[in-house]
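Below you'll find the structures, each written out as structure tokens.
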Structure 1
Amino acid sequence: METAFWGYAHASDKSYTFGRSVRLFPCSTTNVHKPMIIPKRSSGILLHITSLPSAYGIGDLGSEAYKFADLLAEAGQRYWQILPLNPTEIGSGNSPYSSHSAFAGNPLLISPERLVEDGLLDKKDLRAGGGFDKAKVDYPKVAAYKVKLLRLAYDNFKEGEAGKLKSEFIRFQEAHKEWLPDFTCFVAFKHYFDQAPWSEWPVKVQTRQDHAMEALAAELKDEIEREAFFQFLFYRQWAQLKAYCTSREITFIGDMPFYVSHDSADVWAHRHIFKLDRANMPTAVSGVPPDYFSETGQLWGTPVFDWKKLQEQHFDWWVQRIAHNLELFGLLRLDHFRAFSAYWEVPAGDKTAMNGKWVKTPGAELLTVIRKKFPAMPIIAEDLGEIDQPVRDLMAQFDLPGMRVLLFAFGEDLPESLYAPHHHIQNSIVYTGTHDNSTVRAWYEHDASRDDKKRLSDYSAQRLSKENVSSVMARLAYMSVSQLVVLPMQDVLGLGKEAIMNKPSTAKGNWQWRLQPGSFTKTVAHRLREEVQLYGR
């Protein structure tokens with residue numbers, strides 16, 4: 001399968017089910033005398049790159065991304081939050097939280113238009129696409145189209161077109177030598193072995209014995225270089241977009257998953273930092289315990305880390321990973337932050353997460369190392385779901401802001417809810433919802449009880465309807481004491497269930513939503529700017 005390097009089958013799909021309401025813990029999660037990572041009271045929008053409009057079936061790093069940045073600036077927004085940029089896997093439902101690399105970028109996000117500008121493609125080369133759904137991403141169709149374009153771009157590069165890029169390509173490979181060779185070999189080897197998981201490759205290659213690795217790499221030299229070139233194109237286009245956003249005073253908020261897939265370049269290249277047996281299969285896997293929403297818990301199935309080995313190596317792999325992400329983004333959200341305190345470990349082979357156990361993590365030790373390298377600690381803790389006091393204490397120790405999601409606020413425990421605006425703290429980020437939630441309108445139309453609606457109406461002193469509920473909720477977020485408010489683009493536009501990005505615990509139909517061309521108008525931008533000015537953001 002030609003497109004497998006960004007879409008090969010992978011069995012596990014990590015998704016979340018978060019509680020609607022969490023009671024307030026009596027703890028000092030903020031020291032207002034210390035500088036916060038968000039220096040000014042401000043606002044932003046959550047929209048993943050894949051959701052941007054484009055003529056090529058999926059949002060990319062081309063002209064529409066720049067137009068979106070311009071509208072953000074016009075709307076007075078200072079932040080653009082996105083989801084992970086790593087390659088996605090068709091077998092995992094194209095979730096950006098499940099990837100075969102913690103470092104590589106997703107080639108599907110490369111803009112064909114900008115390849116034309118670089119002299120790597122001709123405009124006529126782009127015409128073979130067409131017929132793409134403007135409302136949803138058809139990942140297999142997009143991958144089949146883009147692999148042809150990217151291969152053609154590489155062939156043109158090798159034939160001497162866009163020669164000015166050759167020195168840049170050499171410098172890129174040197175700058176990313178800590179992870180790029182492992183990733184490119186991994187992808188090329190998977191093609192060679194018919195997409196078999198690395199744990200099923202010949203033992204000498206599986207265990208990375210020098211002679212076997214060198215021989216196979218020599219045989220696949222051209223394919224390995226091609227994969228490196230695709231990464232070069234991705235990172236080049238990302239750097240250009242980031243620089244443009246910086247010029248418009250817009251900061252990217254990135255997102256980093258906690259776990260990595262077993263069938264990944266990272267586990268293959270760093271087997272010793274994961275709990276694997278002699279056959280290189282996991283002895284324990286990740287998940288979350290049974291709760292109100294799931295009697296059997298959630299079994300994510302990714303291998304868990306061997307934290308003793310990581311400690312012995314001064315957490316080098318983790319430090320490298322976080323450093324890599326902080327080069328890409330101004331702020332970094334650490335997904336599943338509670339695992340930095342303790343994680344749920346399930347015996348490999350179990351069919352559910354019921355028989356797991358909590359295992360403590362040396363998160364404080366790791367974060368201390370991170371703070372020494374990055375004293376500003378531009379990190380956001382994803383602290384949703386069942387969070388205990390040790391997690392809150394860890395956040396307080398490093399002054400990390402957490403998340404306040406308004407969709408969780410209006411249950412029967414509204415007066416005591418952590419998510420209710422009257423319990424927000426300055427060192428936090430308030431959201432109407434996240435990529436894992438319904439849109440506000442969909443919540444109102446399909447999920448909220450009559451009592452939930454009444455509580456929101458009473459709290460906001462507004463008569464609610466499906467037409468105004470999104471703007472009412474957004475107004476509550478803007479008036480919050482939280483230093484930063486981030487609204488999903490769907491809630492800015494008041495969209496319903498058709499615009500939900502991800503339904504946790506469902507394997508199909510996720511990560512496909514696309515912003516319709518022209519729907520984020522100057523009128524919408526000016527309305528947002530008025531709220532920015534009104535609430536001092």
Structure 2
Amino acid sequence: MATMDEQQPLHILFLPFLVPGHLIPIADMAALFAARGVRCTILTTPVNAAVVRPAVDRANDDALRGDAGGAPAIDIAVVPFPDVGLPPGVESGTALASEEDRGKFFHAIRRLREPFDRFMAEHHPDAVVADGLFTWSVDAAAEHGVPRLVFLGTGVFARSCQESMVRHNPVEACPDDDPDAAVSLPGLPHRVEMRRSQMIDPKKRPDHWAYFKMMNDADQRSYGEVFNSFHELETDYVEHYRTALGRRAWLVGPAAFASKDFAARGAAELSPDADGCLRWLDAKPHGSVAYVSFGTLSSFSPAEMRELARGLDLSGMNFVWVINGAADDTDASGQWMPEGFPELISPHGDRGLTIRGWAPQMLILNHPAVGGFVTHCGWNSTLEAVSAGVPMVTWPRYADQFFNEKLIVEVLKVGVSVGSKDFASNLENHQVIGGEVIAGAVRRVMGDGEEGAEAIRKKAAELGVKARGALEKGGSSHDDVGRLMDALMARRTSVDASELAELSPSAIYSVPKHTEEKLGVA
């Protein structure tokens with residue numbers, strides 16, 4: 001594998017999308033590469049720099065104490081957030097309150113090309129790991145003669161489903177008036193069938209559909225893709241992505257293990273409830289607690305909150321519930337709570353605990369008292385649960401989450417669905433799922449004597465062992481990091497600056513065939 005000892009180290013620029021769910025794994029990934037001797041820079045705006053700075057500072061502290069040459073290996077290049085009419089400090093997708101704000105935000109995303117171009121001209125890194133939502137980055141990187149690697153913050157299974165959806169548009173053949181019509185995604189290793197209502201509808205969301213197609217086109221013109229995943233989790237789909245789709249892919253996760261401090265990962269400031277939560281868990285029996293969290297972007301109506309509270313009560317399980325963006329501020333007094341629920345979560349209550357703010361999710365999931373995770377199926381949460389060996393109750397909302405649910409429930413068989421049917425963003429209404437259904441799903445994952453529960457828990461535990469081994473020396477992800485470093489170093493040494501100036505954008509993404517075969521990426 002590549003070593004940086006006798007030559008100038010590789011320099012990789014990371015360009016994460018401006019939401020915590022994309023920023024945090026990019027910071028973790030930069031730490032992984034920095035630990036192998038790569039010089040890493042993260043380009044972002046002031047508010048978003050605060051999200052990644054704790055992870056960067058920890059990685060650099062580790063480098064100073066270790067063998068990384070005595071100098072910080074990760075830099076944060078902070079550029080101003082473009083003035084597009086958003087209020088000061090609104091620089092993240094989590095802060096958007098309307099469709100108008102969302103439009104302004106994506107206008108700002110396009111305008112970030114100018115500071116990106118300035119950085120590239122001044123520093124000329126060896127590669128750019130750019131979020132796929134920055135569709136302009138493929139052409140911008142090509143103009144500077146630098147290979148662009150895609151990062152979308154999801155797994156290979158979901159990316160394969162997205163590619164099938166964009167290529168074949170199977171929703172188009174379904175009747176418009178039947179939201180429950182079955183939609184099959186062709187060309188995949190497994191039969192993947194969705195409800196029509198669980199997928200983006202090109203007729204109802206033509207702008208979203210056009211953006212998906214633009215992203216897919218940009219990704220196909222890129223040098224390859226980096227995934228926060230590991231081979232043993234998605235073996236069939238790694239082969240499908242590389243062979244059937246002909247795309248280069250490197251799996252380098254679970255990147256969260258790059259952090260030595262699970263408590264503060266991704267947060268400048270933890271919820272004041274965090275310490276009390278861990279002490280509360282210490283007093284609970286092994287596997288008795290359901291952890292409930294829906295990420296930073298999901299929003300629940302008061303009616304949904306009420307039924308979720310009922311479901312947790314009816315399940316009979318202990319629970320920790322992270323209420324983060326899940327309740328309307330006007331309902332913060334807890335009017336959504338069903339009768340008797342305040343007593344369950346009171347300071348003297350024994351069954352439940354709520355957290356408002358940023359929770360130490362990795363610490364909670366890895367606590368022996370936690371026996372199940374009620375999740376929206378965001379990829380970061382999915383991977384963290386897999387890594388902890390915790391089975392899931394799946395409740396997807398939008399984006400790649402319905403695809404991730406299919407992987408969890410039908411392919412890996414480490415979860416149970418609550419039956420969420422509607423693809424809708426955090427700014428739209430969702431179907432209300434009854435408390436009895438939620439309670440049943442929690443018991444099917446955690447209940448003793450429940451049919452299939454033991455098999456689910458066993459499979460989850462086995463995956464957890466494989467996840468932790470992937471980044472160890474000789475593990476699949478450890479080796480993929482080395483292969484990518486080798487590929488980038490081979491490219492650097494095989495193309496001199498004078499030849500590079502004459503190459504077309506498509507040519508600069510080519511690696512000689514003999515190099516592909518040598519590196520195992522052909």
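Computed from the coordinates by the stated procedures, all read-outs in this text should not be read as laboratory data. Because the structure is predicted, anything quoted here is derived from the model rather than measured. Cβ atoms are built from the backbone, for glycine too; each structure is taken alone.
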Between structures 1, 2, where is relative contact order in percent (Cα under 8 Å, 6 or more apart) highest?
-> 1
For 15.8 (mean count of other Cβ atoms within 10 Å over residues 366-373, calculated) the corresponding structure among 1, 2 = 1
From the coordinates of one of 1, 2, percent of Cα pairs over 24 Å apart, for residues 294-445 alone came out at 43; that one is structure 1
Structure (1, 2) behind the derived value 23.8 of mean count of other Cβ atoms within 10 Å over residues 54-61 = 1
Which of 1, 2 yields 16.2 for mean count of other Cβ atoms within 10 Å over residues 246-253, as computed?
-> 1
Value 74, 58, 49 of Cα extents along the principal axes in Å was derived from the coordinates of, among 1, 2, structure 2
